[in-house]
Structure P
Amino acid sequence: MSKYVEQLRRFEFTDILGWSYSRYATFQQCKRKYFYDYYAKRDIENLVKIRVLKELTTVPLEIGNISHKLIQTLLKRLQKTSEEIDLEKFYDYARRATMDICKEKVFEDVYYRKRDTIDFETEIFGPVSHAMKNFLTSDRLQWLFEEALVTNADWIIELDDRSKYGECRINELKAYCKVDFMFPIDDGLHIIDWKTGKEDYAKHSLQLRGYAGWANFQFQTDYSLIQTTIAYLLPEYNETSVVLNEYDIDDFAAQVKDQTEQMYEFCEVPELNIPLPKERFEMTQVVNFCKSCKYRELCDRV
């Protein structure tokens, strides 16, 4: 087991809500969607339907999900052997994994009758195989072989259930900064987030700060020794890396505090994460957003 996993600070469950990038993003998009995502059990009348709708997926989500799983598989293989990857076998495995995963999912477009079926081969495996080709021919994979491999026993490749959400504290506030891939080299830590979506550094920079905050909290590693990277797999491989300093982190902590307090305002009892009545969580006025919301059936905005 990675010595870094052994060092992780664990937390007993507490009711109070924890900040995360994805939670606040949903909060900003639509308060009603936020309610359905995080307080569904408070809507007894619609609970079964909410749970069904919450599991709906989309083609872009599955491209990202499957690409992520395949990179996990490749990295776990690298921990066992540095032998050359048999590309024919890998792509055969990738195709089978894609089909197995997709056939178990209910796609939003099909559920809402926008179309009858999803062409898994063309729409999902095509982009996934392109993403994998970009990863396998990237300088980053070469770096993994040449520089990171020596510490492969200490890599973090998806944390276990007790730590997978990345719970930490940002200036004493509960926060979740989910780190999937971390590679220690000498005294430094390299955290990489591979994505298949569009490049958007302004959007993703907050995530990078969260990763650095998590690593500093968990391992007391100085920020100057933590490099965080967003790696875009499509349409071409491209990375944005940053080493943060205390000013970046102070700004991040202030954002977390402000955003957490905004979410507290929708709680009757913040300490217990008891929400206000559902009616207080208003639907967005940006109706175009509803066209791609999985819960639109509940809001009569189909």
Structure Q
Amino acid sequence: MKKLYEQWPFNFGAIHEQDFKKAKILIAQIIYDATSSYMAGQREGPLSIIQASRFLDELLDSTGKLVGLKPTDIFTLDECVVSRNSVIEAMKGIEQFTTEEIIKKNKIPMVLGGEHSITYGVVKALKKKYKDLSVLQFDAHTDLIDEYEGSKFSHACVMRRILDLGAPAVQIGIRNMNKEIEDYLLQNKKQAKNIYFAPQIPAPAKILSGLTKNIYLTFDLDALDPSIMPSVGTAEPGGLFWHETIAAIEAISKKVNIVGADVMELCPIPGLEAPNFLAAKLVYKIILSILS
């Protein structure tokens, strides 16, 4: 007797004909949530996204054949599990993994998280290749705290550390800032001008004015309104919605070169599958934007 669903391989899009050499984009699953401060469980995010992607109508026809993408466009790597004992070692591990397994293979990373601190290690690796790299962030939070719970590499500090790398950043969907961040932005007016508050998404030209040609797209799922994305560690009301978010990504991708991307902070809720499908569909839309 055949096992249920065994005809669909366990990779993003359930691709039968994966080909590492031909693939342009590598799906990287990074299993890490050690600095989560409210709700943990983001380490389960990549698995849930992969599982949901195997049943997306946009990706598969009724026979399970891939549509929308060529089988050789993407390749799903095995899970990357990094140290939970030391955040410094974790960041080094993520940077090394990105460099050795993706960048040196001349591939584009599409990273599934995992908590948002992961982004620092990926961006640090890419910054060595793309000196003009900038970051487009969708997020409910600026993540500009200098140190949180004794760590400068917490998920709450990731964009502060990325700015330290010399990578400009445009931040969209923001709706929560504390006094420390407000004071920081008073001293850093250039960055303050690159922050856009939810629920509005500015015109593409305005977003592009703060970016370089080569960009990294990082998407914290709490950028979305909790009514459509409750499965996150730190949900904030008043967020972004699906159609305008995808429209913005598609419009921006036509004007820049997306050299890497991630979808972070999915914290799966047992029995609630809709957010997992949304996350998988978002990954699919970002992949299409990269390939376009």
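Couple of notes before you dig in:
- Structure from which 2.9 was derived, distance in nm of label points 7 Å out along Cα→Cβ at positions 33 and 241, options P, Q: Q
- With helix-only ellipticity at 222 nm (-39500 (n - 2.57) for each DSSP H run of 4 or more, over all residues; to 500) derived as -9000, matching label from P, Q: Q
- Taking relative contact order in percent (Cα under 8 Å, 6 or more apart) as the criterion, the top-ranked structure out of P, Q is P, with the highest value.
- Label whose coordinates, when Rg and Dmax of the Cα atoms in Å, for residues 9-120 alone is calculated, return 18.8, 56 (choices P, Q): P
- For Kirkwood radius over Cα pairs in Å, for residues 145-232 alone computed as 14.3, the structure of P, Q it came from: Q
- Each of P, Q could give log10 I(q)/I(0) by the Debye sum over Cα atoms at q = 0.16 Å⁻¹, but the derived value -1.33 comes from Q.
Each value in this text was obtained by applying a stated rule to the coordinates, not by laboratory testing. All figures in this text were calculated on a predicted structure; none of them were measured in a lab. Cβ atoms are built from the backbone, for glycine too; each structure is taken alone.
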